[in-house]
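Some structures are shown below for you to check.
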Structure I
Amino acid sequence: MRLLLDTCTFLWLATDDSTLSNAARESCADPANTVYLSALSAWEIAIKHRLGRLRLPVPPHVYVASRRKWLGLEPLAFDEDCAAHDARLPPYRSDPFDRGLVAQAIVHGLTLVTPDPQIQAYPALTLW
């Protein structure tokens, strides 16, 4: 299976937070699965950190890269096809990061690992 992490899922996975579901934890740890972290999540983390809404032990550019490598996650760029796909999505969420992750999951055929029921309402495969 090819999985795309929601930003909160990445943060919980990176800290072994108990909020992470067993299914998400096991799927991300399964070596048969490829797990991706979107550039959108790195951007969202950087913005939230700058605004003081997310505390990190090191600067975001260090934290995201080191945790992604430590967890064995593949990077995923946000491309033109995904950006354009936003226009095809229903208006369930206005958050551009959530909409971008949904678009990436749909365009690239990935399963989005998210606890968010509003994101799960989109026509993308999800897991939690």
Structure II
Amino acid sequence: MMTVDGPSALKGLNVLVVEDSYFVAVALSKQLKELGCRIIGPAPTVAAALSLLEKELCDAAVLDINLGSETAEPVADALVERKTPFLFITGYSSPRMLAKAYGTHRRLVKPVTPEMLKDALEAVMAG
């Protein structure tokens, strides 16, 4: 059970999860569900994520930067085009994994606690 206190401002949001590690995707999805979010995905590849974006209403997204042989930047580009808030979650502490356009974008370093996820997602939703 999540230890985050109080009602979540994230309740009812449709959140796309883009993560290539099955176990991390399950953990993130569980944390988001406990915050009251509806999960879209999880998507393990750019192609799967872009396909979900075409089919589903997405209010926000959580993107793993490194998806095996590709990065999530094409998904981030699509989200920017749609004006959909998102954040990156990564196992890398260096912003060099991202193109310059995303180097300063909100990023959490794994492992991510429920509190970190809640605070970061609330911040990106607030603008």
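Couple of notes before you dig in:
- At a computed 1.0 (distance in nm of label points 7 Å out along Cα→Cβ at positions 89 and 105), which of I, II: I
- Structure (I, II) behind the derived value -14000 of helix-only ellipticity at 222 nm (-39500 (n - 2.57) for each DSSP H run of 4 or more, over all residues; to 500): I
- Structure with the greatest value (metric distance in nm of label points 7 Å out along Cα→Cβ at positions 57 and 113, set I, II): II
- Test item: relative contact order in percent (Cα under 8 Å, 6 or more apart) calculated as 31, pick one of I, II: I
- Parent structure of the calculated result 1.7, given that distance in nm of label points 7 Å out along Cα→Cβ at positions 25 and 41 is the read-out and I, II the choices: I
We did not get these values from a lab; they are worked out from the coordinates using the rules stated. The structure displayed is predicted, hence computed values, not measured ones. Cβ atoms are built from the backbone, for glycine too; each structure is taken alone.
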